[in-house]
Structure P
Amino acid sequence: MKTRSTTILTVRHQGMVAIGGDGQVSLGNTVMKADANKIRKLLDGKVITGFAGSSADAFALLERFETKLRDFPGNVPRAATELAKDWRTDRALRRLEALLTVVDARYTLLVTGTGDVIQPTDGVLGIGSGGNFAVAAARALVAHSELDAEAIVRASLEIAAGIDVYTNANIGVEVLKCTT
């Protein structure tokens with residue numbers, strides 16, 4: 001799926017995981033809103049999600065994911081896998097055009113409508129039209145700076161906003177402490 005709608009980035013670094021996103025909502029080639037919040041806390045802030053794609057579709061998926069989290073408490077990978085299975089096999093869900101990133105103290109996951117649940121090896125994950133730009137910047141900053149996870153996410157999203165027309169510099173970031 002070609003997502004031309006946003007940039008979401010997660011970075012797991014120095015005992016913290018940060019997830020951030022820009023605030024731009026585009027309709028075609030028009031900016032409709034500049035300050036949307038595409039990051040959501042679930043389970044009293046123990047799980048944080050970010051989404052790219054159609055907002056209505058993403059909210060429908062977030063609602064279903066939250067239900068899966070309640071069905072499998074404390075097991076984020078299982079909840080994500082169950083959502084991915086439903087998303088791939090359910091006739092109505094299959095049409096949804098969005099991607100989800102999910103983080104908790106232990107896991108960083110990408111959940112897709114094709115049934116994928118992917119955990120990046122290096123703890124850096126980006127989605128949306130500026131995702132690859134943000135990932136490249138984040139990987140460089142992780143390797144060559146002393147910045148913490150939150151600062152890396154902010155700086156990387158600013159870089160992506162300077163390149164991708166569907167990403168702006170109105171950035172929101174949430175942070176969790178990691179466990180081993």
Structure Q
Amino acid sequence: MSVVMDAERISRTLTRIAHEIVERNKGVEDLALVGIRTRGVHIARRLARTLREITGHDIPTGSLDITLYRDDLMRHAVGPQPLVRRTEIPFSIDDKKILLVDDVLYTGRTTRAALDALIDFGRPKAIQLIVLVDRGHRELPIKADYVGKNLPTALEASVQVRLQETDGQDEVLLQGGAE
């Protein structure tokens with residue numbers, strides 16, 4: 001496995017994305033962050049802290065569990081039951097610009113499930129997608145608005161994001177090579 005992003009690079013990348021968010025949205029009014037469980041939640045919280053440092057404003061931040069929205073859940077009749085975690089969105093998403101956050105964008109199916117889940121909570125003004133890594137190979141017409149790193153990979157490759165909050169260290173690993 002090769003390290004494609006270390007802790008310092010991840011930190012710099014999230015700072016850059018935070019500045020892009022402020023610039024693109026002409027400030028942070030009506031913005032809210034929603035992280036897709038699990039690592040997207042940690043990235044969203046880090047972005048909220050960085051945005052507060054940049055603008056002085058707190059950005060509402062929530063977490064979204066998409067387990068029951070996945071299209072692959074019922075494909076196999078027998079197997080381990082999915083672990084459903086809590087969705088915590090302690091604010092109205094109506095008329096807000098929602099910044100949906102995930103660690104890796106691959107086929108687009110996780111994002112599609114997250115959009116379905118999010119819409120069940122209300123009607124946002126807009127939804128923008130933030131990903132730490134975009135590895136390509138989309139199966140659905142989904143594109144991130146903010147990308148930390150474009151990492152073209154072979155189909156059989158694996159991209160692993162490790163974060164301090166869940167894994168004890170920050171790094172992005174690639175196994176199997178790039179395209």
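What follows draws every value from the coordinates through simple rules; no lab data is involved. No experiment lies behind these values; they were computed from the predicted model shown. Cβ atoms are built from the backbone, for glycine too; each structure is taken alone.
Numerical summary
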read-out	value
Winner on distance in nm of label points 7 Å out along Cα→Cβ at positions 104 and 160 once structures P, Q are ranked, highest first	P
Highest-scoring label, criterion being relative contact order in percent (Cα under 8 Å, 6 or more apart), among P, Q	P
Rg and Dmax of the Cα atoms in Å from the coordinates reads 15.1, 47; which among P, Q	P
Given -9000 for helix-only ellipticity at 222 nm (-39500 (n - 2.57) for each DSSP H run of 4 or more, over all residues; to 500), calculated: source structure among P, Q	Q
Computed 22.5 for mean count of other Cβ atoms within 10 Å over residues 32-39 - originating structure among P, Q	Q
Ranking P, Q by mean count of other Cβ atoms within 10 Å over residues 120-127, the structure that comes out highest	P
